[in-house]
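Listed next: structures, encoded as C-alpha cells.
What follows draws every value from the coordinates through simple rules; no lab data is involved. Since the structure is predicted, the reported quantities are computational estimates derived from the model, not experimental observations. Cβ atoms are built from the backbone, for glycine too; each structure is taken alone.
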Structure P
C-alpha cells in the first residue's frame with residue numbers, strides 16, 4: 001500500500017493518521033516538535049479500541065492499524081517514498097509559506113502536497129513554489145476518521161492531475177471529497193456553516209429565540225435530514241414535482257425573509273454574554289472535555305449507523 005506523510009502531528013494530524021492507516025496506507029508522522037509524533041501515536045492507541053468496538057476499522061484490529069503508523073525523525077524521512085503529504089501546521093501564513101517551501105524542496109516531484117487549512121487559500125502559500133502545480137488544499141471536518149467530507153481546493157495553477165489524484169486518494173481513504181472548481185474564501189463547508197451561525201447569533205441577539213431552542217431546531221429538526229441528505233436533495237424530495245416544484249411553491253417565502261438577513265451582529269459583542277451564560281448553564285466549563293468525549297462516541301455511533309443503513313437500505 002502507498003505511503004502517506006503527515007506533516008504536523010497535533011490535533012488534526014493525528015486524526016488524519018487514523019484515517020489513512022485504517023484504509024490500509026502506511027503512515028509516517030513528523031513534526032517540528034520532536035516528541036509530537038510519539039505523543040500522537042500514544043493518543044491514537046487509546047482511540048483505536050473504541051473505533052474497533054463500533055466496527056469503524058474496516059475489519060482490521062487495532063494492532064493491525066497501529067502497525068501501519070510510525071514516527072519519522074524528520075520531514076525528509078516522512079516524505080521519503082510518500083505519494084501524498086498532508087500538512088497540518090498552524091493557520092499562520094508565514095508558517096505555511098516557510099513550511100511549503102521546505103516540503104516542495106524535500107518531496108519527490110510526483111508527491112501531492114496538500115494542506116488541511118480551513119482559513120487560507122492555497123494560492124496564498126504556493127505562488128512562489130517551483131512545484132506549485134502539485135499543491136492543493138484537502139480540508140477536513142475534524143475528526144476525519146468519523147466525518148468523511150473533505151474539501152479538495154485548487155490554486156489557480158494547481159494541475160488537473162493533482163486534483164484528480166488528491167480526490168482519488170481521499171476516496172481510497174474512505175472520505176467523501178468536495179472537489180471545488182476554483183478557490184474561494186471559506187471554501188464550501190465554512191461558508192455554509194457561517195451562513196447558519198450568522199442567523200443563529202442574529203436571532204439570539206435580537207431576542208427571537210434562546211440558544212437552546214436554536215440548537216433544538218437543528219439537532220432535532222433540520223440535522224436529522226441533513227445527516228444523510230444535502231440541502232438540494234432535501235428540497236428535491238420536499239415537493240411532489242421535485243426541485244422545480246419546490247422553487248415555484250416556496251421561493252417567495254425565502255425572498256420575503258432575505259432582507260432581514262442583510263445585516264450582521266458582532267459575535268463578540270453583547271450577544272456573546274447571552275450565549276455564554278446559556279451554554280454554561282447547560283454545560284459548566286469544567287465538563288467541556290467530558291462532553292467532547294461524549295460527542296466523539298456519538299459520532300462513532302452515527303458513523304456506524306450510517307454505514308449499516310447504506311448497506312441495508314442504500315446510499
Structure Q
C-alpha cells in the first residue's frame with residue numbers, strides 16, 4: 001500500500017479509501033490510485049485486512065440444496081452482487097437432514113461476517129440462533145432477529161391463475177411445491193385467491209418436490225383421474241421444472257398444449273422459452289433479489305442497520321408464451 005501511495009503521489013489513507021470503495025475520493029485521484037495498483041499488481045490481503053478490521057468481508061450462503069434451478073440461480077446472483085462489493089462467498093448446503101444451527105456454527109468458525117439463507121432452508125432459520133451473524137433470509141415470515149426479502153409469490157400465482165381463467169377455463173389445477181416451503185405456500189395462497197375471486201372451485205392441489213420428475217408424476221395422476229372428461233384443462237405448476245414434467249406427461253397422453261391442456265409455470269428460468277411449446281411463466285428477478293440480499297447483509301455488517309418493519313417484496317411479472 002505504501003508503494004501504491006508513493007507512485008500515485010497520495011497518502012496511504014487515500015489508498016485505503018480507494019481499496020475500500022469509499023465515496024470520499026476525488027474521481028481523478030481514484031483513477032490515479034487504481035492505475036498505480038494495476039501497474040504494481042497490488043491486491044488487498046484479505047486475511048491481513050480481517051485481522052486489522054475484525055471483518056473478513058465474507059458472506060455465507062446457506063441452502064438446502066443447489067440441485068434446484070431456483071437455488072442455483074440465486075447463488076449466481078448473490079455471488080455476482082457480492083463480488084461487485086468486494087465480498088467473498090462461502091457456501092453451506094444442508095442436505096435432507098441438515099441442521100441450520102450447525103451451518104451457522106461453521107460460518108462463525110470460518111469468520112463470516114454475515115449470511116444469506118435461501119428458500120427452503122428459510123423455514124429452519126426461525127428454529128436456530130444466528131447470534132454473531134448479520135443474517136438475511138430469502139422468503140420467510142418476518143422475524144425480529146434477521147432481515148427478510150423475497151418475491152411476492154402470492155401475487156405472481158394470482159396473476160398466473162387469473163390469466164388461465166381469462167382464457168375461458170372454469171378452474172385451474174395446481175401442482176404445488178413442498179409443504180414445508182414458504183414460497184410454495186405463498187404460491188398456493190395466490191392460486192386460491194384468484195379462484196375465490198372468480199367464484200371458481202379450488203381442486204385439491206397435487207404436491208411435487210420442485211423437480212421435473214415430480215411434475216411429470218403429478219400431471220400423469222391428474223390426467224388419469226380425469227379419464228374421458230371433456231373440455232380443456234388448465235394447470236398452474238409452482239415452478240418451471242415441474243411445469244416441464246407436466247408438458248412431458250401431456251405429450252405422452254396424446255394431448256396437445258395448449259389446446260387440450262394449458263400450462264403455466266413460475267420462475268422464468270433461462271430455458272423456459274425453449275420448452276416445447278415455450279412456457280408461459282411468472283418471472284422472478286433473481287438478479288435484483290441477489291443484489292438486495294447482499295446489500296442488506298452489508299448494511300447490517302458495516303453500519304449495524306436495523307431490520308425493515310415491512311420486508312421488501314419484489315413484484316413478479318407474468319410472461320405469456322405459447323403454452324397457455
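Look at distance in nm of label points 7 Å out along Cα→Cβ at positions 79 and 279 for each of P, Q: the largest one is in P. helix-only ellipticity at 222 nm (-39500 (n - 2.57) for each DSSP H run of 4 or more, over all residues; to 500) computed as -13500: which structure among P, Q? Traced to structure Q. If you line up P, Q by FRET efficiency 1/(1 + (r/R0)^6) of positions 63 and 119 (r between Cβ atoms, R0 = 35 Å, to 0.05), the top spot, with the largest value, goes to Q.
Consider the structures P, Q: one of them gives 23.8, 83 for Rg and Dmax of the Cα atoms in Å as calculated from the coordinates. Say which.
Numbers: P: 21.3, 61; Q: 23.8, 83.
The correct label is Q.
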